[in-house]
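What follows draws every value from the coordinates through simple rules; no lab data is involved. This is a predicted model, so every value here is computed, not measured. Cβ atoms are built from the backbone, for glycine too; each structure is taken alone.
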Structure 1
Amino acid sequence: MGAYSYYDSKVMISMKSANSNNFSESDLVKEWYNIAIENALDMVFIHDNEGKITYVNETGVKESGYSGEELLQMNPAQLVPPEYYGIMTELQVKRLNGDMNVFFYEMEYIKKNGERIPVKVSSSPIIKDNGLEGFIHIVRNTSQVKKTEALLSAELELASKLCRIHNINEALREILNTAFLFTNVDCGGVYILEKDTNDYSLKIHHNLSREFIDKISRLSSEEKGLDQVRNGMSIYLSESEYDGKINPDMMHILKDKEKIKSFFIAPLSYKNEFIGTLVFASHESQDITETTKIFLSLLAKKAATTISRIKAEEKANNNDIKYREIVESANSIIFVFDNKGKILSMNEYGLSFFGYKKNEIVGKNVYDTITPKIESSGRDLRNLVNDIHTNIKEFGVHINENIKKNGEIVWIYWGNKPI
């Protein structure tokens, strides 16, 4: 069955054949229990009271990197980094003091190649004939869980950073750096679709040779496979899959020139608008895990959203700049005031006309500067500000008396528009 044990008769690991003549119901239960343990996805170790490993299942052998025979010559402490010896001693003291409960704890195991893996351990005593016979440890490799947690945390941190970034290149650089920090990809870039030519332009890149960049800085929309990406599909290829999947020239560049072992392309789309592609690759690894693909796809969505948001901000800023240019160049008085009459802004022509400097009038009330409360004709203007804000239909256009800084009285034809 692939198990490694010194004790074929142990209750936990009985290996009796189902064809045995004296095979009892109890034996059947034991046999199925053994099958379950041996095929468990978790590592299972059993050691005696002296700490000698007496059993390890196949998962334990595979995960540790040791052979079954090697493990049966070892002590559990040899699989644990020194900084965890304190935990092991504490648990051993509890056992010696009669605590036979199941212990749950987290630590690390060291594989034969020196790699550390985070694990969760369930440790139980083995009781036989009212005596302590040893301990069984069920050990779960939590590397993937820890990595997923790290990726989720990285995604949240990235989202927070992107909200404060208002430059597309800076935002894309942050996204690329996040991918390189938390996955096994080591190079990549972002292509933006140019609507006038329908070609792809490399907007930003990382860890690619100058020769490679010169060859792939612009890609035709006819490039093999890009139609799939434009239709919303991601592409993943390892080096062994290049042939027939990409153009021969591109395969030569990727495989022979840049030595790319694998790459992943994700579409950049926002509200059904295709923006471009996010490309990640590795010079070292031929395998990009499913978890990594999901994470990179999430980064692509964040990139698309961020690009669209920043472009909208830039458009709004440009519109605002154009508006200000129009306002400042207009040969008309243009000013903004709130429902209390406070002047919020005034264009250069208005300032010049009334004879004020900007700091003399902005923030002041219209009734203290350019509008009398009572006209010289006797008309009461004290409700004019409120009337304009509450009844724009009637006060969209009107004429009233105004006052320049030097005291000169002028009549002005006003056109009002709510903001």
Structure 2
Amino acid sequence: MLLKIKNFAKIQNAEVKIDGITVIAGENNTGKSTIGKILYSMYASYYNIEEKIYSEKKDLIISKLFKYVVNLDEDLNSLNNNITLCRSIAEKIINNYENISNINKFVSDLMSKDFKINLDDSDFDKIILDIQEVLDIKNDIVEFTIVEDIFNSEFNSQINHTNFKDKKATVELNIKDKSLYFVFKNNEIENIKRTINLFVNPIYIDNPFMLDELSNKKINPFKAVHHKEDFSNKLENRNSNNNLINQTLTKSRLSKIISKLNSVTNGSFSDIDGELKFNITGLNEPLSLTNLSNGLKTFVIIKRLLENGYLEENGLLILDEPEIHLHPDWQLILAEIIVLLNEEFSINIIVNTHSPYFLNAIEVFSTKYKVSNKCNYYLAELDKDDNTVSHIADVTNETSYIYDKLASPLQKLEKLFYEIGENNEF
């Protein structure tokens, strides 16, 4: 898999190979996170795209019907029944649309015979016009809207470089001989070319505090950032595609990973009065997720995703600086878990980091588990002439460039310490 980026946000150009474990290292504000967000947005847009298009049209028909069928003065029971009614009508229309020769008769029969709804002629005519308008929307227009919606959600409507909004940004994902290609201008999608279907449900974890937001969602709901809503759903609900047979087959392969996780967090989840909590061995009662240590939250998240069946064969996991808040010992354990996830399940994993220690741990464990041939390393750097843009360089065969870049603050500190030592007696 190859991701090509040009003039997207801060990144002027990049070609990133994703075939196992991809590490993108660099200083802060060099565009590392942008790559993960782009890849997540592409996969999130096209995972179950036909179902998304179906849902968008169905929801729009429901809202049209709602105006005529639902009376807000009704009691709660009747209101709920009529909302369910609107949903059922919309589903029948969408599911049968291609075989409907006369939309007026179909909807009329549906509402009067099947659902016993009586409307005057003028309201019925308006409903028919509204429904027909929705059905006439071409699927590719809905597709455009879905893609633009998710990208704008992830990038807060700042897709193009703020200094060059009218300059086209392009993103291309190549898998074997097929591709997905986007063009953006003025923070809007201008063109899509697609010869590929994406069947992978992506996971994007950008900080352990997402766990706190899940715990507090009743009083502090997620904002419209797509990956956070998606993350919440994955932690709360089991993957419906992960059946019992598949769970049985993967159980033995999980043993090494679970063993590593349990060395840090030996506990289990429980749902108490609608709130997800974590039981730690030795404590008398489960802890609220907000009360877990920041370092522990990272491992708890991975454990939950495994239990719910979302870290699956050939999946996609994006981790944005996961080593933050972790003690060096736990950084080693996390690096080993990342490598094991790839070894056991061939999960494509994107890791952004500015830690030479964590980078080295991934290199060492990928060698130990014989997956180093599936690791690619990149260095994100600001342009020398324009620090508002960055470049992503492939340093897979020369990771020393990363260590030189990330170790320079330590070298400065050592030099300062030496200079102080020369002028002072210790």
- Query: Among the shown structures 1, 2, from which was the value 1.17 of Cα Rg over 2.2 N^0.38 Å calculated?
  - Reply: 2
- Message: I have 22, 19, 16 for semi-axes √(5λ) of the Cα gyration tensor in Å, for residues 212-347 alone, calculated from one of the structures 1, 2. Which structure is it?
- Response: 2
- Task: Assuming -11000 is helix-only ellipticity at 222 nm (-39500 (n - 2.57) for each DSSP H run of 4 or more, over all residues; to 500) as calculated from a single structure, say which of 1, 2 it is.
- Result: 1
- Message: If you rank structures 1, 2 by distance in nm of label points 7 Å out along Cα→Cβ at positions 172 and 204, which sits at the top with the largest value?
- Response: 2
- For which of the structures 1, 2 does the calculation of relative contact order in percent (Cα under 8 Å, 6 or more apart) return 25? 2
